[in-house]
Every structure is written in structure tokens, then in C-alpha cells.
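What follows is a group of structures, each given as C-alpha cells.
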Structure 1
Amino acid sequence: MNISLTFHAHQPNRLIAYDFFKIGEHAFYEDDNLNAQVLSQVAERCYMPANRLMKQLIELSDGRFRFALALSGVILEQAKHHRPDLITSFRELADTGCVEFLAMPYYASLASLYSPGEFAEQVSEHVDLIESLFDVRPTVLWNTGMLYSNSIAAQAYDMGMEGIMADGNRQMINNLHTNDLQCAPLIATTKTIVRNRRLSNDLAINRVDPAWSEYPLSPYTFASWLHQQQGQVVSLSMDYETLGERQPDSTGVFEFWRTLIPAVLFNEDYFVTPGEAVRSFHSTGTIDCPQPISCSTFGTTSQWNANVMQQEAIKKIYDLEEQVKASCDRDMIHVWRKLQSADHFHYMEKSNGFTPYPSPYDAYIYYMNALADLQVRVKQEADMLRAMESKNLA
């Protein structure tokens with residue numbers, strides 16, 4: 001059996017307690033100290049030891065172990081500023097030739113839902129960043145939260161992507177064959193790689209759940225489950241933070257993976273990256289996904305846009321697009337794009353356990369105040385440009 005393993009990593013730019021009185025006076029919105037602190041903590045518990053383990057497994061297997069990383073532009077940007085050793089660690093993985101880096105919207109945004117043109121620009125910016133850091137150019141797209149629909153697949157095709165990742169939610173996708181490559185309607189050359197939702201969640205969630213019938217899960221048992229799968233490719237995908245952060249070292253997570261990979265190879269199963277999969281296999285059929293889906297618990301976009309606060313914030317940030325881009329101010333465009341990160345809207349949801357704010361309402365207020373300040377700056381820039389044009393005409 002062919003196994004395609006993908007890890008995703010992203011850290012948001014959290015906002016300061018941006019109150020009303022800062023509007024027009026304070027143009028830096030992010031809690032840089034908190035962002036640096038969280039990144040460093042997760043790097044020590046997860047990213048650095050996980051990278052070391054993955055490199056060891058690649059070397060011990062003589063390159064037979066291969067996997068993919070989907071790293072947002074935001075986390076790489078933070079790492080360059082606060083943990084350059086993390087960039088070095090990822091580069092060492094790239095140098096093995098056994099790690100594929102996937103394309104993403106640079107800012108882990110929802111642009112694929114609200115602005116296809118902006119989505120394409122963010123993916124292009126991310127691809128350029130990956131190439132500059134790791135000397136490889138991504139050809140497979142991992143959208144924010146694995147967002148996918150017929151329309152998003154068409155956007156991936158327009159970008160020239162060879163493949164796009166989608167979550168294997170049988171309730172959301174019609175005619176789903178989980179372990180086979182598919183295509184969206186009328187999209188023949190960009191293949192859809194469907195995540196095996198059950199097996200991925202067994203590793204990412206159920207492995208540490210004492211109420212689960214298979215707890216404690218043996219790596220040999222899981223390797224046998226993979227060996228028994230049918231189809232072209234078993235696609236496993238989860239947050240990289242699963243290793244050491246969501247599942248602390250005390251749970252035996254690193255030892256589990258240290259045992260699992262050789263067990264899979266011992267069963268004469270093979271690891272392939274998503275790009276290798278789309279180049280090796282034909283699609284077996286068409287899947288119809290008219291509504292956007294994600295890899296969230298419910299498989300929808302509700303964690304980002306279900307309540308009124310989220311909807312208003314999303315509308316206002318994307319309503320600014322034309323004005324911000326008209327400024328031609330690269331720094332302002334960068335700030336606007338960072339405010340598009342989906343995390344900002346997720347923090348406005350009651351059930352978010354990762355929020356740095358006292359409440360969803362606080363997340364909303366800080367965000368809207370920061371956005372109001374950005375609107376002031378955009379207007380000032382536009383007024384200045386008009387004044388300069390009038391002066392030139394005179």
C-alpha cells in the first residue's frame with residue numbers, strides 16, 4: 001500500500017488588547033512578545049524534536065520514508081524573526097530530498113472563499129517564499145483548514161497546481177472513494193488527494209483518548225491497518241503540533257512514531273509524497289463538492305463564519321481590498337493580509353480552546369479596532385495620493 005503523510009504547521013499573529021483609544025495613534029497591532037513566546041515553546045516541545053526524529057527516520061530508512069510539510073508563510077515569517085534555528089532545521093529536512101513542501105495561502109486566510117484573486121496572490125507569495133528558503137517549488141495545494149470545493153479545485157487548476165488536498169468527509173462529498181485520487185467536475189489535470197479522515201484522526205486525536213476502544217494504540221496495530229487498506233494511496237494528514245504539543249512527550253508520541261515508520265516499511269508498504277502520488281496515479285473518478293468543506297470536527301466552515309461577529313469582521317476586511325491595493329504600499333498590504341488569517345475569526349467562536357483572549361467578544365473588539373485603525377491609514381494614504389495627483393496636474 002502507498003502511504004502519503006502530510007503535517008501542517010501554522011502559528012497565528014495574535015493581537016494586543018487594541019482598545020478604541022489606540023485608533024489613529026498606534027499602528028502596530030500584534031503582540032510580538034506573545035507570538036515569540038508561543039513559537040519558542042512549541043518549537044522546543046514539537047517542531048525541533050519532531051524534525052530531528054523525521055530526519056533520523058529518513059536516514060535510517062535510506063530515504064524510503066518520505067513525507068510532506070505544509071508550513072504557512074506566517075509561521076516561517078515568525079521563525080525568521082524569533083527562531084532562525086527552526087528555519088535551519090526545516091532546511092535540513094529539505095536537503096534530504098525526501099520532504100515535499102506544499103503550497104498554501106501565505107497568511108492561512110479564507111481568501112479562497114471571499115476573493116479568488118487575492119487567494120491566487122497569496123499562494124504565489126507562499127510558493128516564492130518556499131522556493132527562496134528550501135530551493136523547491138510546491139506543486140500541490142494545502143488550503144487553510146484543508147478548505148475544498150469544486151470552485152476551490154478550479155482555482156487550484158487556474159494556478160497550475162498538480163494536486164489539491166481535501167478532507168475525506170463522506171457526509172460532505174458525493175461519490176467518495178477515500179483512498180483513490182479524484183478530480184473535481186470539469187477539472188481533469190489537477191487531482192484531488194482525499195485525506196483518510198478516520199485513520200488521520202486515529203493518530204491525531206484518538207490515540208490518546210482512554211475512552212477509545214483501541215486505546216492504547218500500538219504502532220504495529222496501526223501499521224497493520226494501513227497494510228489492509230484498499231486503493232491507490234492512503235493519505236494521512238494532521239497538524240505537526242500533534243507530535244509533542246497536542247500529544248505531549250509523556251504520552252509516548254515520539255516513540256510511537258519512531259516505531260510506526262519502520263513497522264510500515266517492514267510490511268513492504270511504501271511512503272510517497274502528495275506530488276509523487278499525483279504524478280504516479282490517474283484519477284479514478286469525479287467527486288462533486290459544491291459547498292466548501294474543511295477538516296474541522298463538523299467538516300464545514302462554521303468555526304470561522306457562523307456568528308454575526310465573524311461575518312461582520314470578514315466582510316469588513318475583504319471590503320478593504322480595493323482601497324488597500326490601490327495604495328501600492330507594500331507594508332500596508334502586508335498588514336492587511338496578516339489580518340486575514342483565519343485564526344482571528346476562529347477566536348470569535350465560543351468553543352475555541354486556543355484563544356489568547358478573555359472572550360470571543362474581546363477577540364472581536366480588538367480585531368475591529370485594529371481594522372478601524374487600518375481604515376484610517378488607508379484613507380490617509382488615499383488622500384495623500386489624490387493631493388499629489390492634483391499637484392502634478394496643476
Structure 2
Amino acid sequence: MKQPRFPLPAHPLTKLFEPAAESVTTSLGDSSITSYRGTVRLFLTYLGAQYSEVHSLKQLRRDPHILGWLALLRSHHPPLATITRANHVIYLRRLLEELAWTQHIPDLAHLLGRDDVPRKEHHLPRPLTPEQDELVQQELLRRDDLLSNALLLLRHTGMRISECVDLSFDCLRLVGPGQWAIHVPLGKLKTERLVPVDSVVCQLVERIRSLRPPTAPKSGPLLLPRPRGRYLMIRKLRAALRDVTAALGIPSRIVPHQFRHTYGTEMLRAGVSFAAVIKLLGHKSPHMTLEYLEITQQDLQREFHLALSHPRHLVPSRTTPPGPAPRADLSGLIDSLMTAQHVLEIYRRNVIDPSARRLLDRLANRIVKILTQTKKLKPS
């Protein structure tokens with residue numbers, strides 16, 4: 001069995017906290033296991049240094065033991081990020097709840113409360129300015145190497161950098177006649193998704209395949225070969241973007257994650273519904289998506305005047321003359337099916353209920369199949 005990289009301290013409570021950490025991380029990834037063990041190590045080291053007389057769980061008290069640990073987190077030097085402090089509190093709270101259940105000490109579950117978790121900092125959207133976006137893309141196109149094309153792929157799909165390095169060699173999927181999507185594997189939120197892409201992204205994927213080193217397998221499991229590991233590939237992508245911004249003389253620091261902010265903002269301004277942008281970015285919460293989208297006064301004016309052109313508070317007029325009747329031939333049948341397909345897709349984009357969207361997806365697939373078979377008919 002592989003030994004943990006950072007062993008827990010020699011403390012009387014280690015024999016109880018260690019199995020509790022193993023229990024709550026049973027279905028979690030290696031990074032979560034490391035984080036929980038880090039919290040246990042920090043808490044028990046603090047107890048051993050400040051309250052060496054504590055040898056059992058029944059001796060733990062909110063004041064002074066837990067409050068003193070919270071004060072230690074706040075006074076840490078160098079200062080801990082808010083999200084780091086919050087994670088430590090959440091992890092210890094979860095461990096105490098587990099111990100309260102397994103050791104039959106209910107009071108442990110109340111030593112830490114929800115109010116003890118530091119409030120999350122409000123992050124403003126950080127999309128690139130149009131000038132920065134244009135300059136960076138032009139420079140990446142000019143360099144046209146493996147890392148530059150991978151960065152362009154990030155820009156045009158809104159993926160996380162960790163998702164990009166995990167793309168499979170055959171990540172492109174044909175989802176309909178002339179319709180392509182890129183399969184984004186399991187990522188940060190343990191979800192996977194299909195992101196619709198255009199011909200430009202398809203060409204980027206083909207270009208990346210052609211730029212793979214000769215030593216890489218011709219079809220291998222991954223699109224971006226990483227003989228020296230995943231982490232090093234992520235570092236190379238970050239370094240490549242730093243080189244690009246330095247060459248362009250851009251003074252502000254630009255990181256690959258800002259491509260996600262730029263992509264999400266671009267999709268919203270292009271008319272994609274907010275619910276669809278959530279799906280494109282692979283978020284679980286609309287609050288998370290709002291931190292990515294920059295909505296300016298110009299955006300508000302455009303949306304407002306667009307709404308004025310189709311006021312919802314007016315009763316629709318019934319005096320509009322009907323359009324021409326569809327032709328009773330094969331081309332008319334195909335046109336009608338394509339019209340139905342288009343109307344269904346427009347309606348589906350504005351539906352938020354997941355069950356209704358799944359039903360509409362099935363109906364859309366049926367129309368695609370019917371349309372495909374209809375096109376095989378010969379005109380009479």
C-alpha cells in the first residue's frame with residue numbers, strides 16, 4: 001500500500017481522526033484525500049502545541065479549543081486565502097460530524113457551525129478586452145505550435161485547462177448532420193459534457209493531432225501527449241501564454257482561465273440564453289456562472305431595446321395574414337421538417353426545466369432521424 005506523502009502527527013487523537021478521514025473521502029479523489037489529511041494534520045498539531053492535556057474527544061470544547069483554532073487560521077502567516085480557510089473549517093466540521101456518529105458523542109457535531117465558515121470572496125468577471133483578445137489570438141495563430149493551438153482550443157470552447165489536458169484523442173463527436181461537439185471529460189465538478197463547436201474548432205483539433213511529436217502514439221488515449229505528467233503539461237500551457245503576453249507587451253497578467261470568462265461573455269452577447277451558457281461552461285449553479293459573465297451598460301441597452309421591439313405586455317395581433325401554404329411535394333415536406341426542427345431548437349434553448357429539456361432533446365433527435373430518412377426518398 002502506498003504510504004501517505006505527509007504522515008499525521010503522533011497525537012492520541014490521530015487513531016480516531018485518521019479512520020474518520022478515510023471514511024468521509026471514500027468516494028473522493030486523491031486531491032480531496034490529501035486536503036482532508038492536511039486539515040487533520042493542522043488541527044492535531046495545533047492541539048498538541050496549545051492544549052497538550054487533550055487526549056480524548058470528550059475533552060474537546062468549542063471554547064477554547066475550536067475558537068482558538070479558528071483564530072490560528074485567521075492569524076496564519078503568510079495569510080491564508082479565504083477559500084483555503086473555508087475549506088479547513090468545512091473539512092474539520094465534516095470530520096467532527098463523522099466522529100460524533102461513530103464514537104457516539106453527539107456534542108462533537110455542534111462544535112463548528114455554518115457561521116464559522118468564512119464568506120466566499122466576490123470575484124468579478126475577468127474576460128479579456130476586445131483588443132487583448134484579438135492580439136492574443138493573432139499571436140497564437142502566428143506561432144501555430146502545439147501549445148498555441150491548445151490555448152486557442154481553450155479560448156474557443158471555454159474549457160478549464162485541466163479539462164483540456166485530459167481530452168481524448170477522439171474528443172470530437174458527430175451529433176447530427178454537419179453538427180459537431182467536443183466531449184469534455186470528467187473535470188472539476190465530476191461532470192462531463194458535450195460542447196457544440198464549429199469548423200474552426202474542428203480544424204484546431206486536427207492541427208493539434210498533426211503537431212503531436214513523432215514519438216507520441218498515432219491514436220493514443222490523449223489529444224495532448226504528456227510524457228512527463230499532467231501537471232507539467234498544465235505548467236507548459238501557462239508558461240506559453242505568459243510568453244505570448246510578454247511578446248505582445250501586454251502589461252496586465254493574463255491566465256488561461258480568463259479564456260473561460262471571455263468565452264462565456266461572448267456566448268451571452270451572441271444571444272445564447274443564460275441557461276445554455278451554464279451548460280456550456282459545465283457549472284452546477286447559476287451563481288457560479290454570474291461570476292464569469294461581464295454584463296456592461298451597453299449589453300443592458302441592447303437587450304432592453306431588443307425587448308422593446310417585441311413587447312411582451314401587448315396582446316399578439318391576429319390580423320397577420322397567414323404565410324404561403326407548404327408545397328405538397330418532397331421539397332416542401334423537407335422544408336417543413338427543417339422548419340419544425342428550427343422552431344423546436346429555439347424553444348428548447350429557453351426551457352429551463354431539466355425534464356422538459358430531456359423530452360425536447362428526444363423529440364429533436366426523432367426529427368433528425370425522420371429528416372435523414374426523408375432525404376433518401378426520390379421525388380415522384
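Below, the figures for the structure above:
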item	result
FRET efficiency 1/(1 + (r/R0)^6) of positions 50 and 362 (r between Cβ atoms, R0 = 41 Å, to 0.05) derived as 0.80 - corresponding label from 1, 2	1
Test item: FRET efficiency 1/(1 + (r/R0)^6) of positions 130 and 338 (r between Cβ atoms, R0 = 25 Å, to 0.05) calculated as 0.10, pick one of 1, 2	2
Which entry (1, 2) yields the derived value -14500 for helix-only ellipticity at 222 nm (-39500 (n - 2.57) for each DSSP H run of 4 or more, over all residues; to 500)	1
Of the structures 1, 2, the one that 1.1 was derived from, the read-out being distance in nm of label points 7 Å out along Cα→Cβ at positions 66 and 98	1
Parent structure of the calculated result 0.8, given that distance in nm of label points 7 Å out along Cα→Cβ at positions 74 and 370 is the read-out and 1, 2 the choices	1
Origin of the value 13, where relative contact order in percent (Cα under 8 Å, 6 or more apart) was derived from one of 1, 2	2
For Cα extents along the principal axes in Å computed as 92, 58, 44, the structure of 1, 2 it came from	2
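The numbers here are math on the coordinates, done by the rules we state, and not lab data. On a predicted model such as this, the values are computed, not experimentally measured, just so you know. Cβ atoms are built from the backbone, for glycine too; each structure is taken alone.
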